[in-house]
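Please treat every number below as a calculation from the coordinates, not as lab data. All figures in this text were calculated on a predicted structure; none of them were measured in a lab. Cβ atoms are built from the backbone, for glycine too; each structure is taken alone.
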Structure P
Amino acid sequence: MAEIREAIATAARAVVLPGGVGKLTCHGYTPDSITAPHFFAGEYSLEFDKAYGRGLDEAELTCRVLVGRADDVSAQRTLDALLAGAGAASLKQAIEAARGEPGEAALGGLADDFHVTRVQGYRWYEHQGTQYVGAELIIRIIGDGRS
């Protein structure tokens with residue numbers, strides 16, 4: 001999962017934020033401290049043996065995006081752009097670009113396929129004592145359980 005989490009963070013770096021916002025920083029793990037706006041891969045659940053002979057495992061990865069709150073309205077507009085289904089700032093679009101072409105393994109061969117399935121928890125988050133507006137993105141990942 002460590003390589004998959006890092007590959008998803010790398011894909012998220014492709015977003016282009018609205019002018020004046022800065023650059024999205026990304027990590028494949030939960031960092032001690034962040035520079036907002038920030039995306040990171042957090043906790044995950046893993047189901048083994050979804051197919052006979054270790055042929056398929058399924059993971060659900062929870063990622064978070066946190067935006068600074070210098071101005072409540074502009075922070076939420078930035079977050080909304082990151083959570084959109086499409087567009088230059090869309091995390092869904094940027095991350096799913098790493099799925100590859102039909103018939104190719106996803107994330108450079110690390111998974112059979114994955115899909116950003118939903119956004120949840122749009123609210124205020126505290127990270128290392130600082131408040132951010134943020135949300136979670138849930139990614140479903142499937143792959144061969146033998147590797």
Structure Q
Amino acid sequence: MDMRLEVVVVPVADVDRAKAFYEGLGWRLDADFATGEDFRVVQLTPPGSPGSIIFGTGVSSAAPGSVQGLYLIVSDIEAAREELAGRGVDISEVFHDAGGVFHRAGTEGRVPGADPERRSYSSFASFSDPDGNGWVLQEITERLPGR
């Protein structure tokens with residue numbers, strides 16, 4: 001049976017501020033529904049993505065900013081970073097991991113610049129939304145077998 005991850009809940013403190021931030025990234029607004037002052041759900045989708053995020057009022061009991069390690073896969077890390085920076089996002093410089101594999105939590109082991117061999121899965125940049133939810137851009141140009 002297929003199981004597709006299609007929606008991730010992102011906890012935010014200010015729904016309108018979060019909506020403006022993600023729309024400012026160029027994400028498509030799919031829904032903004034309220035059934036009163038205690039329940040509102042907003043759904044947005046990154047360009048080219050089959051998956052979306054939702055946030056709102058009464059949607060999550062998680063602390064705003066507590067979600068970390070949300071990945072956006074891109075085919076050109078430098079171009080994607082430049083586009084987000086051009087949209088006003090405070091985004092890290094491109095980096096790769098000192099161990100040459102997957103990057104670690106936080107900023108430990110970050111080496112400036114893209115992976116020297118430009119291996120797929122090995123170059124990153126990171127940013128946070130206004131609440132501190134953490135996003136990572138990861139460059140993938142060639143998928144591993146079975147993907």
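Structures P, Q were shown, and log10 I(q)/I(0) by the Debye sum over Cα atoms at q = 0.14, 0.27 Å⁻¹, for residues 65-128 alone at -0.38, -1.33 was computed from Q. Each of P, Q could give Kirkwood radius over Cα pairs in Å, but the derived value 16.3 comes from Q. Calculating mean count of other Cβ atoms within 10 Å over residues 1-8 for structures P, Q picks out P as the one with the greatest value.
Each of P, Q could give distance in nm of label points 7 Å out along Cα→Cβ at positions 89 and 105, but the derived value 2.3 comes from Q.
A value of 13.6 for mean count of other Cβ atoms within 10 Å over residues 41-48, calculated from one of P, Q, originates in structure P. If distance in nm of label points 7 Å out along Cα→Cβ at positions 57 and 97 is calculated from each of P, Q, which structure is the one that comes out at 4.1? Source structure for this number: Q.
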